[in-house]
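Read-outs throughout are calculated quantities, based only on the coordinates presented, and are distinct from any laboratory measurement. Since this is a predicted model, take the numbers as computed values, not measurements. Cβ atoms are built from the backbone, for glycine too; each structure is taken alone.
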Structure 1
Amino acid sequence: MDDELIDEGDIPRSRYTRLPGKGFFYPDSLDEERAERRAKEAIEGSEAVVIADGDADGLACAAMVRETYDAALDAADFEAAIAARLGDGEDEASESEGGEGETDAEDPTEDAHAESPVGLVAAGPYSIDTSLERVLAYADDDVDLFVCDLCPDDYEWIAEPLEALAESTASIRWFDHHQWDESTAAAVRDLGVDLVVGESDEECTADVALRSLDYDFDDRWSELAAVTRDHDLWIKEDPRSDDLADYSYWAGGEEYAAIVGAYGADLPETVREFVADRRVEKEARIGAAVDRAVTHEVGEWTVAVTYGRCSQNEVAEALRERGSDAAVIVKPAGSASIRGSEDFRHAHEVAGKVNGGGHPQAAGCKPDIYDDMLDYAQHWTTEGQACKRVILAAFEAVAEEVAGAEESEGDDGDGGGE
């Protein structure tokens, strides 16, 4: 493919936000090969390994673990690389749909993932098993393993690699703040894993790691945990928390862990310039998605539906402020985010009807309607009309179910008496 076709530099925003990021056009097989290779390089020979969610919370935990092992990377190298990117006008890192940015091949920090004696493997909630398998394959015996800010849906799909690692590692410590199924937590602890789960509405995982690691952390780390919590729990009282969240999304995991490890929540000037530069584009994408939104009345709910490559949480918040009970953000890659409100707590039910799932007020899905690239071409040129239709149909079905349940409850309460 001609690179110019997906180079956003000379394409109007109204056009390129209708298309996926460059990562979409990179074959999954090649992406998996690269991820496998980089994980091997990060894990082999390491004294400890951290499997962490690639957001600000998980990466803050990784930085804390590296601090305890005196294994932090030099932040100056990353600052120099950021300054070079800004100087070259390269404010737009290569991105996948919802993935973290990757640095250019010429970046001197390209091999940073292999340089710390504490290896970092970024993972998501649905790739915990793969990450555990990679540690099992490449780690030395008696390695210390940490898993941070990740919660498995059930024990069975992580059982095999975790049980093998429980036999081969020196220790496994698991820090999290999500809501665990009791049987899953019990099965993990029965293996001898030190599982510490904080209250999900009071702590972020950085809080859990900070109080669980046997190390005399200075005040910088306590402040980092507090600011991370401010965003992760959506408290939104400290403006620095948005900077951390945005930076963790735009930076690679090694870069973020090194920078916050050195500076805590007070990011250095070069990084703040980078975040401000990227935020101009972020806000423009949010505005474009909000402007594209169309509202629909479904049962008792007002549902706003939009399309585009954007930050879905901020778009949903803007649509709620305009009076919507629920928001649907259809992405160019074919997936969709469903966000609720105090008046709509059925996002997971809607997503469940279209190949997805999640929580009452936040869920995601990818309808099974894409058979080949022609389907994607239609998706891009129609702003996701087919995807929108099936999701709205799911809303209609859930509305009927809710109305039926309410009617049934009403009938049960109308029993006569003498």
Structure 2
Amino acid sequence: MSVQEKSLPLWQLLQATAGVVASVRAGKSGTAAVESVPQALRPGVQALAFQVWRNLGRAQALRKLLAAKPPAPATDALLCVALALVWNEADAPYDAFTLVNQSVEALKRNPATKAHANFVNACLRRFLRERPALVAASSRDLEALWNHPLWWIKRVQHDHPQHWEAILQVANAHPPMTLRVNVRKKSVVAYLELLKTAEIAVRFNEGSAIELSKAVSVGQLPGFHEGWVSVQDAAAQVAAPLLLRSLPEQARILDACAAPGGKTAHLLELSNDSVLAVEMDGVRAQRITENLSRLGLKASLSVANAAQTKAWWDGVLFDGILLDAPCTASGIVRRHPDVRWLRRETDIAQLAQLQNELLTALWPLLKNGGRMVYCTCSLFLAEGQQQIQTFLASHSDATLLPSPGHLIPKSPANTNSLPDNGAHDQDGFFYAHLEKRSA
């Protein structure tokens, strides 16, 4: 924590963190919830919120043991925040009694929760007295063991019966900081030397991906502001080379659902192709522009719904299409630990329908002989393997080429227990490489 964060009252950080957790429970993304916190509180709140989301299943199970009937949402959020932070002494960011006292203070300072301060104080002090027994009892709850909603656990068990435990374990790990070298400006070998000179240790590198031993601020990365390098997970770096593998020189490429522009930039770093990026969210589309500007790259940009092709397409067919479709983000929960608590089981079918609509709308825009890469940052088969099987069954002019399929997330701690499907430490993704042929 910075000096400024240390000087802030802990009760204030806990109060704001509880507000963020309550917002996610109500359907707001964690990123948006944290961004709504006052700037001075934001770094500390984000750090605490990430720890809470990675321990929320345990906290909710403990709360049920301490109070069978949940209190009002604001009070319950703060109680669960305190339990998530205090339950494991080895990982607690503060002394247990300090956390309890400051949690109670946070309730007292809020008129909406003031009346519940004594109740929460009693719950937390009972937990400290009976910690071993209560933790043991909560361990009979699958949500407590794996810190995911029960429906999510069951879905991963069903979709990946051989690897479900390792997948859930990785989801609670801290992700690495992985870089993508802009080979237009620096070779990978040259950039590795720059990192060595800057005393930034590298754990692993493959292709243009460099995994750091320890995360650093982007300001510390040599040449970041000059566009020599970007931050991008190794699994996300599969998209551009996969699509470009067999496209003609100076191809015309569509990058659909393109924000924040990492894959758009990678396409342009590796080719001299013409790229049209389509993104329906105007704010997120601005990030594409900013990222390309930093890297010294240019693409055409259309702010539109990619599925509504009449609104943006000029009628000229594409040689290649990259469809990074909206999904549950179940493969990147270690980077976005709020997602597991934000999503509902019904979201899977709704998002699968949207993915199908995008595939169906964009396929006619591809030339005969053209290639499409469909990808999602999801582990759920309904958004990956099953989605493509359904598409192939209804499109006789579509052929599945050799494809990565579902990339299972892994980390150094469990690399040996998972299939060898790419990088040393990566997020979960799905990739299908399709070719359009005459029906």
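Data table
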| item | result |
| --- | --- |
| Test item: distance in nm of label points 7 Å out along Cα→Cβ at positions 157 and 357 calculated as 3.3, pick one of 1, 2 | 2 |
| Parent structure of the calculated result 24.4, 70, given that Rg and Dmax of the Cα atoms in Å, for residues 61-308 alone is the read-out and 1, 2 the choices | 2 |
| At a computed 1.00 (FRET efficiency 1/(1 + (r/R0)^6) of positions 125 and 205 (r between Cβ atoms, R0 = 25 Å, to 0.05)), which of 1, 2 | 1 |
| Parent structure of the calculated result 70, 51, 44, given that Cα extents along the principal axes in Å is the read-out and 1, 2 the choices | 2 |
| Among 1, 2, structure where helix-only ellipticity at 222 nm (-39500 (n - 2.57) for each DSSP H run of 4 or more, over all residues; to 500) as derived comes to -13000 | 2 |
